[in-house]
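Scrolling down, you'll hit the structures one after another.
Read-outs: derived from the displayed coordinates by stated rules, not from any lab. Since we're looking at a predicted model, the values are computed, not measured. Cβ atoms are built from the backbone, for glycine too; each structure is taken alone.
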Structure P
Amino acid sequence: MIDILSLSLEELQEEIAKINEAAFRAKQIFDWLHVKRAVSFSEMSNLSEQFRLKLAEHFCIKRLNIEKKLVSRHDYTVKYLYELPDFQNIETVLMKYKHANSLCVSTQAGCKMNCAFCASGANGFVRNLEPSEMLLQLYETERNSDMQVGSLVLMGIGEPLDNFNNVIKFLRLLSDKNGRNMSLRHVSLSTCGLADKIDELAELRPGLTLSVSLHAADDETRSKIMPVNNKFNIASLLKSCKSYYEKTGRRVSFEYALIKDVNDSLETAEKLAKLIKPLHAHLNLIPVNPTGHALRAPANIKYFYERLVQSGINVTVRRTLGADINAACGQLRAESTESSLKMTKCN
């Protein structure tokens with residue numbers, strides 16, 4: 001059975017032709033799937049019953065099941081633990097802002113990157129998500145919450161650039177004028193620093209914001225907390241970021257998780273400023289989330305922040321959302337997987 005939600009309009013036209021139906025039918029079906037959000041072929045009322053039965057024989061419309069939903073009492077952040085068709089779990093977080101609602105989307109089930117401060121890969125990497133499974137996080141969340149999402153961040157479980165082809169196809173489906181039609185200027189893609197894929201992304205000139213997890217100002221420190229640095233060191237990463245900015249005209253944003261006694265000294269702030277100032281980038285400071293590791297945020301980030309400002313860096317401190325519902329990446333999935341393992345061992 002073909003995963004119809006992962007097909008572009010052109011691919012759908014080709015598949016419809018293979019079952020001896022008129023090409024214009026593909027646009028009707030695409031509208032039902034991505035605008036009207038039909039969850040079954042039986043809902044497609046402007047298609048004949050015979051045609052709908054034929055579609056059901058050749059295609060499937062995937063769904064995500066809500067395994068758990070947590071709503072913050074403090075800021076109304078909503079965290080979903082979704083179950084995929086193969087029973088793997090992923091997380092999606094709906095964040096409410098005054099200007100628009102934003103959705104944090106997962107791109108993989110698990111993660112290979114093994115960053116010391118992140119729970120996403122706590123139980124290993126399972127597989128890449130299909131374009132449909134990324135789209136469905138948006139469609140199912142909007143359906144369940146009855147809220148419109150204005151922007152997306154690919155910052156959930158997984159490394160988006162490690163699932164490059166599926167992520168690019170997802171972005172094209174998301175921005176298709178015949179479908180959801182979301183401008184990619186409202187999308188931010190977060191990467192731990194796969195420099196070769198940043199270069200490949202730059203050639204496509206997608207129009208989205210590239211958000212790079214830096215988290216250190218020297219290779220020794222970064223390699224300790226982010227193994228990816230052993231393959232793409234800071235110099236090669238910043239070279240790719242510079243190229244991305246030059247080719248796309250889109251300013252790069254750097255993420256920096258402040259970790260007590262690891263990367264929070266004033267000397268480090270000065271080194272960091274020298275590294276990123278030539279890129280005219282934005283820096284987002286984040287007190288590290290306690291997600292089961294021994295790393296903790298410094299008690300006061302004021303002095304680190306002020307030193308960056310004095311150095312001429314455009315810097316903000318990320319607002320913490322959903323702290324009471326474990327809204328950091330991977331926490332809910334890790335808890336769910338551990339519970340499943342315990343249940344399996346008991347049976």
Structure Q
Amino acid sequence: MEETKVILDDILEKRKRVSPVDPADLRRIKKAWDAVSKPIGSLGRFEDLYARIAVVQKREHADLNHMRLVVFCGDHGIVEEGVSQSGQEVTRLCASNIGRGLTTAGVMAGALGVDIVSVDVGINSPEPVPFTIDRRIKNGTLNFLKDPAMSLSECKEALSVGLEMARESGKEGYTCLLAGEMGIGNTTAAAVMAGYLLDLDAETVTGRGAGLDDASLKKKRAVVAQALSMYEKLSPLEICCRFGGLELAAMTGFMMGGALYGIPVILDGMLNMTCALLAEGLLEYTREYMIPSHMSREPVAVKLAEKLGLDPVIYGKMAVGEGAGALMLVPELRLADVVFREALKFGDSGVDQYEDYEEK
């Protein structure tokens with residue numbers, strides 16, 4: 001872990017960087033797609049996503065059989081303001097059930113053969129949480145309307161937890177990672193973070209989260225508006241310290257780790273995308289190692305995707321969290337992989353090679 005903290009310091013001081021994905025490598029895999037006996041580019045964005053995964057993995061064929069979903073969990077002091085329909089005790093319960101594989105994401109991961117782990121970065125509990133990996137930094141963040149959510153040292157420690165989870169996953173043989181989170185109140189924190197990162201108002205960035213009624217949504221928007229009025233301009237690291245969650249900081253570090261260690265990270269929804277934009281601000285080109293899955297029903301999701309230059313392929317109006325949206329993409333990518341590997345090539349199908357007139 002100490003080595004990871006040194007690496008994080010190098011990243012934050014801009015001494016350590018990652019390279020953008022090579023467009024020539026992407027074109028090479030896309031050209032291989034063109035040899036498959038079907039209309040050129042007819043699997044659309046799935047060809048693009050598959051090519052990016054293969055290139056990040058430095059393979060000619062993507063490896064989609066060694067996947068791990070890491071769900072980072074933590075509590076938020078802002079729940080004091082009545083922004084959530086549940087109390088903090090739910091975070092502990094859900095984190096344990098995620099680790100047992102019994103939640104929405106858990107049963108999906110089990111059905112797909114994707115390993116899933118639940119990581120306690122900041123759950124507000126007097127004791128360790130069963131069935132989780134204990135990386136707790138403290139028992140939840142502070143109420144960010146009264147104090148910064150976390151100190152700089154706590155934020156950096158949470159970022160390091162995510163970096164370390166990515167590094168460990170690579171060493172354990174995982175070739176594709178999925179990011180998830182669990183934390184009551186975290187959509188409020190993410191809305192404020194997105195507002196600062198995108199320079200947007202509370203109305204634009206605030207959604208219903210897990211399902212607030214109209215009165216609670218109005219209260220949540222008021223909290224977000226107050227938070228967005230507290231500072232003129234903040235750096236990405238300052239945004240994370242003052243308004244983020246320990247689990248969100250860890251997930252940000254996890255995404256940075258994917259880029260640093262050459263492991264593609266499949267994103268979930270709005271919370272993932274907020275952390276992705278934060279990660280890009282801390283480590284340039286991190287977004288090029290990310291694979292978008294779905295467009296969340298949270299209102300700011302479209303703005304985040306546009307800013308990141310990422311194009312999700314699933315429009316299901318989902319808001320599950322836990323990495324469930326990232327898991328929904330897995331069978332579609334695996335089907336694309338079957339086509340890429342096993343479908344007839346033009347030279348074997350008796351059909352003349354199609355021309356790519358759009359490219360010309």
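For this structure, a couple of remarks:
- Label whose coordinates, when relative contact order in percent (Cα under 8 Å, 6 or more apart) is calculated, return 15 (choices P, Q): P
- Label whose coordinates, when distance in nm of label points 7 Å out along Cα→Cβ at positions 140 and 196 is calculated, return 3.3 (choices P, Q): P
- Computed -11000 for helix-only ellipticity at 222 nm (-39500 (n - 2.57) for each DSSP H run of 4 or more, over all residues; to 500) - originating structure among P, Q: P
- Origin of the value 1.8, where distance in nm of label points 7 Å out along Cα→Cβ at positions 20 and 308 was derived from one of P, Q: Q
- Looking across P, Q, the calculation of mean count of other Cβ atoms within 10 Å over residues 76-83 that yields 19.8 traces back to P.
- Distance in nm of label points 7 Å out along Cα→Cβ at positions 28 and 52 - highest-scoring structure of P, Q: Q
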